[in-house]
Each structure stands twice: as structure tokens, then as C-alpha cells.
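Some structures to go through are shown next.
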Structure P
């Protein structure tokens, strides 16, 4: 898998303005006091030594990240765990009375289809570096989120359908 394929894909998506706007559906996450107690729709504020958190969806590794003191670990609707540093939290969540509530902040997204990848002569799996510096694999059916000009991350297609709404 080549990182160059990702650059070709991004250039194509940008040149044809294929990014759409989506907002996250409103979800509430309850605080747990230990990472061991994290389950669906919970969050934990890490206080100990740095730990490595691996995100799995349906048994497949999505990504991994290092969780440092003060970071939030959010367990999503399928129990998948994500590390969010405190400086990024206000972009995505409101902390209210020991609960996190998703913010309906617009996000730029692009759906990745087999047709799109074939048209560009790309493989069905494209490796890239996510905005937090870890490797991710983008596949047809996934959704690519444009966080900033050169910062992207992937959302598994079924998770996206459950957690986001496209702006019409």
C-alpha cells in the first residue's frame, strides 16, 4: 500500500469539490472512573502513565493512539475507543455535569466508493497517516473526514451512518 495513493485521492476530491458537510448526531456519553469500565457511550479522563489504546471495530483494527494524562478516551456506539486530547475536545463535545454531549459541528466528509477508487486506478485499501500521527487504512465504504487542510481521519462506513447526518 502506498501513501502516494492517498495524495492522488485527496487531490481528486479537492479538485472536484467532492467533500460534503455532515454533522454528528447528538449522543450523550457517561463518565467512568476507569478505562476498564469503559463500554458503549462512555468516556474516561486518563490520569495515569501514558497507555496505548487500540481502536477495533467488529474485531478489525481501525487505529491506535497513545493516551496521555488529561486525555479523554471515548467509547463509541459499538464500544470502539478513541483518544481525544483536551485541546480538541471543545471542537467535538460539550462537557456538562460529568457527561459529554456531541456538538453538531459541521465536518467536511467524502464517501469513498469502489467506483471512485477504480476510476482513479487506486487500490481498494489506501494507507495514510491520520491527524494524530498514526497509520490508518481507508477502504471503499468508508468516509474520509477533512479535519484541516492536511489533516484527515477515517470513519468506518457503518459507524458513520449511525452517528452522522449529511447536510442537504
Structure Q
């Protein structure tokens, strides 16, 4: 068994407003075990100009809201059970793409779109109904046409189906 930190259900590691220098390193590893998804790590409003390494981390929730990420951000075995906000998924997706990990980036893209859809539903009001309808419509069409860019086969089938329906 590896040594590590075990977080209780309601505990959290708050790294809000943390500043990692351009040549600095922040390494966090071995939080919980594979079967124990508890605790939260919160990087809200962090300035990560240096390198951050997250390895073997199993959490209830993970947040990167409003984080500025300039340096390297490397993850290996970062899992969290509950959904996060779309900003967190955008940042994780972008970092996965920077590290040439397109498979992980696509997984984050899917979670980003699901999270954004839920955020849109929570933001509906009389004042922004036009913007809300536009965003929701585009998101809906993107989901049914190609699963938000994740399914080329669905995109081909959708295109052929639309061509058949509207040509004849």
C-alpha cells in the first residue's frame, strides 16, 4: 500500500488564489485510494504560472474555476466523482490538448458540454431568453448532430439524413 492523504467526505484542500511562480513546481499526489472518492481540491482563482503535477488523486469534486494556467499542468490518474463547472472542464481539456492527450481531451469536452448545458438551464431568465434560446439550440443541434464533436459517424449519418429529408 502506498502512503498518501485520505480525505474525509466533507474535507477539502483549498488552494484558492494560490500563486505558482513561473519556474516553480506544485506536486500533489496520492490523495485517497481508487475506491474512495471523497474530499474536494479547489484551485479557484489560482495563478498557475509554473508547473503543476497531479497524480493518483481520487476526489469527490475538483475545481479550477477562473484559474489562470500558463505553465504546464500534468495529470495522471485524476478522477472526481461529482460533476464540476464547465470552466474546470475547459481548462482540463485545454491542458490535455497541450500535452497531446487527445483521448482525455475528448472525455473532458463531453463533460464540459454536459456541464455547460446544466449551467444554461440554471441561468434562464426573462431578460436573457433570446441568448439562452440561441445557446441552447446550438448546443442541442451540436449534440444530436455529432455528439459535440465526439462522434464522426453520427456526424456523417446526420448529414446524410438531413440531405435526404431536405432534398426530396
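Since every read-out is calculated from the coordinates, none of them should be taken as a lab result. Not measured: the values here are computed from a predicted model. Cβ atoms are built from the backbone, for glycine too; each structure is taken alone.
Quick look at the values:
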| read-out | value |
| --- | --- |
| For relative contact order in percent (Cα under 8 Å, 6 or more apart) computed as 14, the structure of P, Q it came from | Q |
| Among P, Q, which structure scores highest (criterion: distance in nm of label points 7 Å out along Cα→Cβ at positions 11 and 59) | P |
| Structure (P, Q) behind the derived value 56 of percent of Cα pairs over 16 Å apart, for residues 83-122 alone | P |
| Of the structures P, Q, the one that -4500 was derived from, the read-out being helix-only ellipticity at 222 nm (-39500 (n - 2.57) for each DSSP H run of 4 or more, over all residues; to 500) | P |
| Structure from which 0.95 was derived, FRET efficiency 1/(1 + (r/R0)^6) of positions 75 and 155 (r between Cβ atoms, R0 = 25 Å, to 0.05), options P, Q | P |
| Structure responsible for -0.53, -0.88, with log10 I(q)/I(0) by the Debye sum over Cα atoms at q = 0.15, 0.23 Å⁻¹, for residues 91-146 alone calculated and labels P, Q on offer | Q |
| Among P, Q, structure where volume of the Cα convex hull per residue in Å³ as derived comes to 114 | P |
